[in-house]
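Each in structure tokens, the structures are laid out below.
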Structure 1
Amino acid sequence: MAEVSLDVEAPIDAVWTVLADGWSYAAWVVGASHIRDVDSGWPSPGTRIHHSVGPWPLVIQDTTEVVRCEPSRLLELDARLWPVGAARIALTLHARSAALTEVRMAEQVVRGPSTALPKFLQDALLIPRNRESLQRLSALACGRAQTPFTR
């Protein structure tokens, strides 16, 4: 399992707000290029983000589904990217203080041809991508903490 973590200089609620906004997914997930739709009730288990992955015009249309959700603590996803495969991703939040949140992202390829890749090669591909994803998530959460957004 490829695992990375980052201390985000924002309250846990600001980080969770980004994760709970399915429309923000393409802004922080490396490779996601467009959100086509977000199921009503996101991030409840079973709800999905309908997204595009890759650069235009080589775009793949697929979905990411919530497997488990514990608000402000855990978001577990089943991210599809056919024909490559699918991965299970767990995002875990831990408040280190009122203004500092540890975010841990663990990803494991679970289905498809990518499972044939050796673990060290999967890690070599996933870890740098996931580090960048957490950096982007951090920037969004820090921005939200500075300028609260309400609907």
Structure 2
Amino acid sequence: MKAVQALLAQPGVLLVLKTLASLVGVLLVVQLARWMNLGGDVRIRDEDHAGALADEAMCGFVPVAVGLDKARIGALVRDAQGRVMLIRRHGSHFAARLLENHAGVRLDQHFLTVATGDSRFGTVTLNLGPEAQAWAASLRRLEG
């Protein structure tokens, strides 16, 4: 017992023990989060998933065209009425906004940057590959 007290009385030993205990605690929380499937890398699986996300955001929004970002973190979805919805990853979920005009759209080769005008939603840059030009041209048809 005296040996333990002598060891703990040395400067820095208690600090090392506290640090190790904290590290073990953090590793346990990480393992618990993995076990519960929390967080993770959420992506849009395919065009059908993007359509389902659009319908979830606006009931009855039936997609006829989907432009899916190469990294699958965002998409543009058009319905039969010509409305276009922008979908983007927001944490472990997805957020969507209906685009009302083309004022915030900028094309740079395969990248299409879209600003919704909603400061909470922000600006989104999508890598649509060769489809970027066609989507940019179609967005010019929106009012405004």
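One of 1, 2 was used to compute distance in nm of label points 7 Å out along Cα→Cβ at positions 21 and 45, and the result was 2.7. Which label is that?
1
Who wins on relative contact order in percent (Cα under 8 Å, 6 or more apart) among 1, 2, i.e. which is largest?
If we compare relative contact order in percent (Cα under 8 Å, 6 or more apart) over 1, 2, the biggest value is for 1.
Could you figure out which one of 1, 2 the value 3.9 for distance in nm of label points 7 Å out along Cα→Cβ at positions 37 and 117 was computed from? The partial results should precede the final answer.
Numbers: 1: 3.0; 2: 3.9.
The read-out comes from structure 2.
Between 1, 2, which one scores greatest on distance in nm of label points 7 Å out along Cα→Cβ at positions 93 and 109?
Structure 2 comes out on top.
Who wins on distance in nm of label points 7 Å out along Cα→Cβ at positions 5 and 133 among 1, 2, i.e. which is largest?
2
Where does the value 20.9 come from, among 1, 2, when mean count of other Cβ atoms within 10 Å over residues 13-20 is the thing being computed? If you can, show how the numbers build up before the last one.
On the way: 1: 20.9; 2: 10.6.
Comparing all candidates, it corresponds to 1.
Separate question: Identify the structure, out of 1, 2, from whose coordinates P(r) over Cα pairs in 10 Å bins from 0, in percent was calculated to give 11, 32, 21, 10, 10, 8, 7, 3, 0.
Numbers: 1: 12, 42, 36, 9, 1; 2: 11, 32, 21, 10, 10, 8, 7, 3, 0.
The read-out comes from structure 2.
Thinking of 1, 2, which structure, once helix-only ellipticity at 222 nm (-39500 (n - 2.57) for each DSSP H run of 4 or more, over all residues; to 500) is computed, gives back -11000? Intermediate results must be reported in sequence, preceding the final value.
On the way: 1: -8500; 2: -11000.
Going through each structure in turn, the value belongs to 2.
Continuing with this model, one more query. Which structure, out of 1, 2, was FRET efficiency 1/(1 + (r/R0)^6) of positions 29 and 101 (r between Cβ atoms, R0 = 41 Å, to 0.05) calculated from, if the result is 1.00?
1
A short reminder: the numbers here are calculations on the coordinates, not readings from a lab. Note that the coordinates shown come from a computational prediction; the quantities given were computed from them, not determined experimentally. Cβ atoms are built from the backbone, for glycine too; each structure is taken alone.
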